[in-house]
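Each in structure tokens, the structures are laid out below.
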Structure P
């Protein structure tokens, strides 16, 4: 384990992760447009082209979380980078909508596999005393890609064409694949017992039970945040704030960039509660403000609060997973966590769409703002239950100690 946080390996994995996520977001924002304009897809068919990608990603996280330590971190990183590259090249050959669905599913699998690998590998290069800070700095690569990818995708689509964007994506992933083969990844040594546990096909080999609660919270937070990802562009048109709406994610990214390092240090020094509870409150405030906004300034302030809320939670939830498990279970724990997060973002647009149809855009955001508060309540109850268990477990030991002293 390295002593300093900003070692060359940590920086290397963070850059790799940024490029992987950049291509993901770049293609995500343009694929529905291409499906409609070039392949004659309906709105729902174009939406399915985005949704099936998430299905591929979830399947990869489920399988790779189990296999990454068994097959070796180095092997999984290298083979998944090649698979991600090949499936990105396949975008050049799309004769029909059905073929697009297959390519999107396989590309989603490749993205899910390589991102699971980088998320696991980076933990080996973060000093244990700086887990929170390290994960927050690493998480910046995802947040900045989430802001730069959509902006770059829409800019290139208006200035160039789909084929140019694909060739750019291929070039970026090719660079990633070459770097993955040059990067010196160390595999962890598994005991015979741990190998047997991973090889077995049961619930524990795919899902980390200790991470299930934070995964539930991640699902709910992803569900809540999906209301922003899916409907913000339509909402700002309705309330006539399109110009400010284009800067919403810029403010989101800037806030995360400047606050995440501090959040990580607070996580390490004070504990997770000092970071997690504020993240729930900030996201609730951001969504509430979004639901009542009527001017540019309020809209941008809501973007800042959403960044402080969801952006802070995303990385620190990952740091919570690291605290819960031993080294050989990190891959499974992180894949479990990201399954919850991705699932929330995946099913969120459908659920939030139903809510929007039943109420209005403002009603949607007001309802969505309640979900983080529910997360805070669940987190509080879970913390209290854990505390009671510890007290019950320690009571017999204290009684034995007092008896020995009396003797």
Structure Q
């Protein structure tokens, strides 16, 4: 029985979300151009929308899309004056049937190459995020725009410029050489964690969390861990995201309001994600990097049945290890929180005041929020109220602003 238009649309959307990264990666491996690869993949998607309603969904949708896209690629090459050389680069005949299987090993290699291309340091961070979500996450331009609360044309321009920049810089479609890999991998991990953090604590808008973005980042992290199983920090990042994602349901109240860590119902923490996070943490080597250390900190929270059982001494010690590696004022602020819990609010306040004295994080809303919390614990409510009020004025998230305003009204 022919599928209805709605059924075809849902099927194609589901297949596209799963197959798009592999499809684009395989095509980019042949054409050596990410922009052209995406256009060819889109052509195959249009063909599916045209043919599947009448012919039905093929047994292997991914192979069908790849076969159609390859035919489009050959047509494109034939129109190119470098016909002979390009055909040699493609180097393989088209499959006799669109049902032929895609070579898993080849596609995995191409996926890894595409990951490094999309996250290349030649691109600005926001361009890397948009391109990664587009090529590897399978998100549409509209979905990316909604997730980051920016105009759709802005996202479209970022993606177009990113492709142009990659082409103009002649970025090779390859995994970096061993000497270059640490710096390049750091960029890949940074992009994935930026996506996760925007889902975990939205920077603006009316929603405190955006779980779909966390899921996208987790999927990318898990894929990367499968592609690079010997990279310790990849497992560290996956562990960190799994453990933090385990708290997502508890971070939001019944009315959508933000819920602080200490006030969360820990029975709502996801035990499966905690187990997965701890398992990923076990795969980290004996020289943990920044993500692995942050994951170890998250594990301390995950393993505490109540806030009072949290091992703050260990957390403070882990931050002491993390601080020189991260060289981040935000990490120093988090260390101040841990020290304040382990050694008392006065010790934590001294560290926060040192950050203030250096003029760091002047517009970061969590700096006055942390300072306000420590002042409240020291019995200085008027000063605490002023800090919470300032923190509320600096955040762009409505739910977080409401939480900080409530603390300003009652800083105890």
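Bear in mind that the values in this text are calculations on the coordinates, not laboratory data. These numbers were taken from a predicted model, which means no experiment stands behind them. Cβ atoms are built from the backbone, for glycine too; each structure is taken alone.
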Given a value of 41, 32, 25 for Cα extents along the principal axes in Å, for residues 259-378 alone, calculated from one of P, Q, which structure does it belong to? Q
Per distance in nm of label points 7 Å out along Cα→Cβ at positions 323 and 347, the highest-valued of structures P, Q: P
Re distance in nm of label points 7 Å out along Cα→Cβ at positions 35 and 235: value 2.3 computed from one entry in P, Q; matching entry is structure P
Given -22500 for helix-only ellipticity at 222 nm (-39500 (n - 2.57) for each DSSP H run of 4 or more, over all residues; to 500), calculated: source structure among P, Q: Q
When relative contact order in percent (Cα under 8 Å, 6 or more apart) is computed for each of P, Q, the largest belongs to: P
Among P, Q, considering only Cα Rg over 2.2 N^0.38 Å, for residues 115-154 alone, which has the greatest calculated value? P
